[in-house]
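Asker: Structures given as structure tokens follow.
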Structure 1
Amino acid sequence: MSRRNDDETSFGFRTVRAGEKAGLVRGVFDSVASNYDVMNDLMSGGVHRIWKSVLLDRLAPQPGQTLIDVAGGTGDVARGFLKRANGRARADAAPRARALICDINFEMLRAGRTGDDAFGADQIARICGDAEGLPVDDNAGDAYTIAFGIRNVTNMDAALKEAHRVLRPGGRFACLEFSHPITEGLQKIYDAYSFNVIPWLGERVAGDRESYQYLVESIRRFPAQDAFAARIRAAGFSRVKYENLTGGVAALHMGWKI
């Protein structure tokens, strides 16, 4: 097996120069932004909503907290965080929670903007930025989330270190990502569905088979659960653990900045 150079990375099953990946990923999400939420519902049968609800259950959002939601795109995780946190606050009591949605892709940010109308400008904000170099101060957030985004960054370890940097001591890291099914039988079923149905849906619904082919391939290139947990620890997080969802089709990784 040939060894990949340090200045190379994966883009699906292709090997590309590291400097090219961000532009290629941007092209994918420029293409899928307008159909992103609809396709998520179709591809997962709506199960992605349950996975995100589990993420929010584990975070247990509180009034006054600040969330940094990276690769937050259309904003469903951030809005769910605010609804839960601010639903616990009396109008005359604790300060409102706030969310900063950061995404490298402007089209994804724009696609989700209309959903923010229920929240004031003091509660939710959007900013275009790279997960590997966030335009956010040190120790700014009580929670950091990234849902189905970490596998698209060029340097995953740099993004994890940035997550650690922007969290306050005592802050929580939560990463929801497609992962590796825990049984061989489920893996075979998942492979057959992913490589045949998902690109077909992309072509029929979004008019873009290639982007969804990339998304399937990028899932297969993502590290296994234990390997990814080790990388989270290497970025400085403590009490790192993961929870398999739907038999490992997705996994929720969590850690603390101590």
Structure 2
Amino acid sequence: MNDFSILTRDDRGVATLTIANAGKLNILSSAVIEDLTTTLQALSKDETVKVLVFASSGDKAFIGGADLKEMARLDAPQAEAFIRRLKGLCDALRTFPAPVIARIQGWCLGGGLEVAASCDIRVASTDANFAMPEVRLGIPSVIHAALLPHLIGRGRASWLMLAADSIDARRALDWGLVEQIVETAQLDAAIGEMVDKLLESSARVLRAQKALLNQWDDLSLSAGVEVSVRAFRDSFESGEPTEFMNAFFEKRANLNTTSS
């Protein structure tokens, strides 16, 4: 445990990083941002991590946004330094080698939504609410808000960032902002089921697939297809495709024998 983060691991290679001591709404001050980023960067070097769950303390908010009290005191150069720190946290999540699941409860606002968008899979409680209220504070939504048009479409992203109104969990699911919503009491169980699905695949192939997904975001279609061909070829050098395909054939043969 660091000042603002709790890191736990299990013997399956599942890590959980939880925001702690950041107030009831898990506000992102510079200190919180730096602590989380440092932890993520160190953990990213551990090749035994297969899945990362990114969570926060309490039930009021996943992340209630960036620290307004801190931002209100910033001049322009300090503001740039602050937002670059938050960019670094989002980058650390988006480029984390293994899949990252965001566990979202309560409010998910501003910088918190940018953090959530930087994760690979978002599972939210039915009491979750989402908003990008920055324009009402005299600043635009920036950094990884740039992911939102890709996630939910340009029109919906424009509505979210220009109207600065909140949407509930059901609308977030309908828009594709989150992948699943469940009752708050079932949130950890739903996360566990998602983790179990991911663990059916090897760490190597999960990391390879995530790397491709990130590259596809940045490359043209033809370039993205080309890097996919190389990734397909490289997978056979590991020997895993032969192993997994033979296991599939063996399982199917056993099922056929049993059924007959």
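Laboratory data are not the source of any read-out in this text; all were calculated from the coordinates shown. Since the model is a prediction, treat every value here as computed from it, not as a measurement. Cβ atoms are built from the backbone, for glycine too; each structure is taken alone.
Asker: Tell me which structure, out of 1, 2, gives 20 once relative contact order in percent (Cα under 8 Å, 6 or more apart) is calculated.
Answerer: 1
Asker: In addition: Given a computed value of 19.6 for Kirkwood radius over Cα pairs in Å, which structure among 1, 2 does it belong to?
Answerer: The structure behind it is 2.
Asker: Next question, about the same structure. Using distance in nm of label points 7 Å out along Cα→Cβ at positions 157 and 173, single out the structure from 1, 2 with the greatest value.
Answerer: 2
Asker: Out of 1, 2, choose the structure whose coordinates give P(r) over Cα pairs in 5 Å bins from 0, in percent, for residues 197-244 alone equal to 5, 20, 28, 22, 15, 9, 1 when calculated.
Answerer: Derived from 2, not from the others.
Asker: Here is a further query. One of 1, 2 was used to calculate helix-only ellipticity at 222 nm (-39500 (n - 2.57) for each DSSP H run of 4 or more, over all residues; to 500), giving -16000; which?
Answerer: 2
Asker: Something else now. 12.8 is what came out when mean count of other Cβ atoms within 10 Å over residues 13-20 was calculated for one structure; which of 1, 2 is it?
Answerer: Answer by label: 1.
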